[in-house]
Structure I
Amino acid sequence: MLYGLPRPTVDVDYLSVIPLDETTNLESLAGMGSALPTRHGVYVQHVGIVTVPDSYEDRLTPMFPSAYRRLRLLGLDGYDLALSKLERNSARDREDVKFLARAVPLDLAVLEDRYRSELRPYLAAAERHDLTIRLWIQMLGGR
C-alpha cells in the first residue's frame, strides 16, 4: 500500500503493536472476525514469523500521518520490505520485489549490503539465502 502495489489485498499485515497490551483490542476492533472486514472489506493481521533487517525501526515511514486520532501506522522502508520476503521467496514475493525495485527504486548494492550486514546474521541456512539474494540481484538486472 505504501509503495502503490496495484494488487488488491484484504488484509493489512503488522509486525507489532505499541503498547503491546493493545494487541487484543486491535484484533477485536479490526481483526479477521471483527466488523471491520464486513464494513470495509479489509482487516489487520499479525505476521509473527518474518525476519526483517536489524535496525528496521529506525527507517519506518509514517503512513497517513494525521489521518487517525488514536492510530499511527508505520510502513517498512522499501529495502526492509523487500528483504522481509527473502526467506519465503514465493513467486508472489519475487513479483513484489520486482515492483519495489521499480517503485522505490532499489539500489541493488544497498539491497545486498543491507542483506549481508543486517539480515544474514539472523537467518538459519544463510547459504541458501545467499543464493536467493544473488538470484534476486540477477532478476533485477544486476550482475
Structure II
Amino acid sequence: MALYSEKVMDHFTNPRNVGIIENADGVGEVGNAVCGDIMKIYLKIKDGVIEDVKFKTFGCGSAIASSSMATELIKGKPLSQALELTNKAVAEALDGLPAHKMHCSVLAEEAIRAAIKDYYDKNGIEYDKAQFPEPKDGHEHPVEEV
C-alpha cells in the first residue's frame, strides 16, 4: 500500500486556495516546533459566511495537502460550520494520513480556529472561549528519521 493516498498527492501537487488575502477579515497562524511546519490561513467573511479562504504553508507534503483540503472544506460555509471542522475530518477527506503525519491535519484545524478567533477579536464579536483552546504547543509527534 502506498504511504500517501491519491487525494493527498493531488492536494500536494495541485494545492487549492494558495495565496494571501490582502485586508483579510481574519488571519490565523500556527506552527509546530517539533516538525517545523507553519500554516497561515486568511479568511474573507461576509454575513457570517466564509466567502474566500487562502493559505500559505511552509512544511511537508502532508501539511500542504491538509491546508488545501481544509480550505476546500470550509469555503462557502458559515463560521459555525467551519468551527466544527476537525482534524479527523480533514484526514478522512484526504483518504487518510500516515499516523506520524496526523499532526498536519491538527495544524490545519488550529489555523482555521485561530483565523476565526482573529475575526471575532477584530470585530468585537463575543464568543465562547472554550471553542478556542490554546494550540497544543509542540504536539506529541515522533521525530521522523531520515
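Where a number appears in this text, it was derived from the coordinates with a stated rule and is not lab data. On a predicted model such as this, the values are computed, not experimentally measured, just so you know. Cβ atoms are built from the backbone, for glycine too; each structure is taken alone.
Here are the numbers:
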quantity	calculated
Read-out distance in nm of label points 7 Å out along Cα→Cβ at positions 8 and 96, computed value 1.9, structure in I, II	I
Which of I, II leads on distance in nm of label points 7 Å out along Cα→Cβ at positions 40 and 128, largest value	I
If relative contact order in percent (Cα under 8 Å, 6 or more apart) is computed and equals 21, the structure in I, II	I
For 36, 29, 19 (Cα extents along the principal axes in Å, for residues 24-71 alone, calculated) the corresponding structure among I, II	I
Test item: FRET efficiency 1/(1 + (r/R0)^6) of positions 16 and 80 (r between Cβ atoms, R0 = 25 Å, to 0.05) calculated as 0.65, pick one of I, II	II
Ranking I, II by FRET efficiency 1/(1 + (r/R0)^6) of positions 48 and 64 (r between Cβ atoms, R0 = 25 Å, to 0.05), the structure that comes out highest	I
Entry that produces 9.4 once mean projected area of the Cα convex hull in nm² is calculated, selected from I, II	I
Source structure (of I, II) for mean count of other Cβ atoms within 10 Å over residues 32-39, computed value 18.5	II
